[in-house]
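Every read-out reported here was derived from the displayed coordinates using simple, explicitly stated rules and does not represent laboratory data. Quick caveat: nothing in here was measured; it's all calculated off a predicted structure. Cβ atoms are built from the backbone, for glycine too; each structure is taken alone.
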Structure P
Amino acid sequence: MNTIFALASAQGRAGVSVVRLSGPESKNVVSQFVSSLPKDRVAGLRTLSDASGEALDKALVVCFDGPHSFTGEDIVELHLHGSIAVVQSVLRVLGDSGLARLAEPGEFTRRALENGKMDLAQVEGLADLIESETEAQRKQALRVVSGHLGQLVERWRSSLIRAAALIEATIDFADEDVPVDVSPEVIELLGEVKQDLLQEIAGSRVAERIRVGFEVAIVGEPNAGKSTLLNAMAGRDAAITSEIAGTTRDVIEVRMDLKGLPVTILDTAGLREGKDAVEALGIDLALKRARDADLRIFLVEEGTELPLPQSEGDIRVSPKADISGKGVSGKTGLGVAELLDNIQQVLKQRSSQAGLATHERHRISMQSTLDVLNTVLPLVDQGPEHYDIAAEELRSAIRALEALVGRIDVENLLDEIFSSFCLGK
């Protein structure tokens, strides 16, 4: 592979900026600009100079010998003073060396994948970790980056390979007197994997909500104080408020960190018969977003019929507590803290059911495997005459799991996945 380099830290002025090189010529490139290289994994202070001998910066130089590095290749990192001018000058001399080229987005991580240092699920987890904004997102992404999902998939894969081997052994010795009935062990292996898949598929939907954020919709009649409540929950004027009913026409979204959970609060149009075409469109959109939301706050008076069926966890609260003395008031803040605590408790309980799989792609692969197992189990029950079909079906289940962690059939996914990475990652 070519040797690549890029700024691995954030763009702009900083205390320290890190430039990373990876590839077979990494050490040779840096050797042109420093007096000597430190030993593997030992930081050394060196003066970086250009081809003419002019000093560029004093930097910490750290070498990571392959294959014991992030990419599996030789890596050299230059920890520079975080001046824009320093970084640009160092990148320029690296490019002028003729031995290295500027990395493409995500190319360091892509090399880690291609060199077997990470599986595809870990790559996706790393992207999620970089994008994480809340404590729940960080913890979840870190579990995936640490390889827990890959280990789980490998355990399932090993069980399916064992089951397939037992079935195929029976087929191979079908003409001989083999008294051993393999079906009990096969059924046990497949049953255990099936139960794990059912649990993980159910938990994947919650895990995906943690990754992208829970949606909480405020629902109620016009002029119930929904926008005022949204502003109070957000701590800023995110929505226009007015005594005129029907002020909110579109869905207003406020993203917030609710005690570690990523939550988007939705302020929807007041639900009534639309006075004009625009308001009617806003009401239709409000109904759709409210139905699709993970949680609804019904801001309605006691005894009022709800505009939508109430689902488990939905919260009903009376509006304008500054007038009635009970419920919640966005105007004075009465009851807002308690409402936020209530929302957090509901979503925290749901988050406890999260699985390791965090992307729809993971769920599709697991569902494909589960569908195959639902086909194979009856075939095994029907006896050895159906084992050849069962064995072939199991091979397709194994392939689905291998695609999940990137062993096969993922080339079409890679460009899309790595396009979200920065140059230095």
Structure Q
Amino acid sequence: MDTIFAQATSRGKAGVAVIRVSGPEAIAAGQQIVGRLPDPRTCALRVLKGRDGPIDEALVLRFEANHSFTGEDVVEFQVHGSTAVITALLDELSRLPGLRMAEPGEFTRRALENERLDLTQIEGLADLIDAETEAQRRQALRVLSGSLGAKAESWRSDLIRSVALLEATIDFADEDVPVDVSPEVLDLLNRTQHGLLREVEGSKVAERIREGFEVAIVGAPNAGKSTLLNALAGREAAITSDIAGTTRDVIEVRMDLQGLPVTMLDTAGLRDSEDRIEQLGVARARERAMAADLRIFLLSEEPLDFDPLDGDIVVEGKADLTGRGVSGKTGEGIDYLVAQVTEILSNRASGAGTAIRARHRHSMTHALEALETARIEVESGAERSELAAEELWSAIRALDSLVGRVDVEMVLDEIFASFCLGK
């Protein structure tokens, strides 16, 4: 492989910037820049030298192959984070033979190719970099630790055992095989299916943590929805007015509720209207409210023809006028409302699995479908063992695609394109 280099920290002026070099020529390149490198996995202060003189005084680290992030020889330079220093060092590295600038995500891709990380761990790393809330950080770190890959490997091991048992009956079909393998095979299938089903169910919640829960504020026109949204957001996110029907489109505000990522939706007031634009706004409000994870119904004197679902929050609005419920204007009842929302969403988040993406769910669902067909074939008798084994191999291939062993080139291109150059 080529030896690649890039800035691993964010662009722009900073106190420190990290320049990473990885590949077969990394050690030689480091020696060219600093002379004697420190011992592996130790740090030393060195003067970085260029063709036109010293570049900077920096900390230098060296990692040997199989003990680095990429699995290759790696040298890292922790330089002062000025644009001039970074540019000078990158220019110097580009002049060295066998070195080139890394492509987006190329360091992480090499970690996959060198089996330092599996594909689910890489997706966890991407989510950890993008994490905005505590729940997202914890979830991404759990995936990065390899928990989903470990589960997939356990399922795969059980399925390989099942295939071996079935293929033994195929190989000795003409002989008297005293042991009926179907009970053990069915037991292995039951265990694998149970684990997969639990993970598929948990993936729906995990995906909401990754992307954010949606909470829709629903009510009649002029019920105080926009004022409540502004109070929750702590800013004027929506226009408020005494004129009914001011909100025509769905207004979204992203916020962090005790570590949970939540998008609050201010929807158009629900009523019949002759105004074509308002009709569209009401239709969109109903659609987004039904798709949301939770709805807050603000009651007013005007009745609604839209009923709450189980688990929704129903509260009176404009407590500043009635003395009951919640008021976005005075803040009355806001803390209690936020606590209700947080409790409901936290309870749902507690059921999150380690599968965090639609791709994960698709692979596991495909495996489940193959396992169900395999079960039918096993229960049909030993003469169907060959068909059962083929379905099990299909399930194994689905699990292999989950962790990045097969059929993932297009997925890899999409995932690594989202990484920056230094990752």
FRET efficiency 1/(1 + (r/R0)^6) of positions 63 and 87 (r between Cβ atoms, R0 = 25 Å, to 0.05) from the coordinates reads 0.50; which among P, Q:
Q
Distance in nm of label points 7 Å out along Cα→Cβ at positions 207 and 311 gets 1.5 when computed on, of labels P, Q, structure Q
Tell me which structure, out of P, Q, gives 5.2 once distance in nm of label points 7 Å out along Cα→Cβ at positions 95 and 367 is calculated.
Q
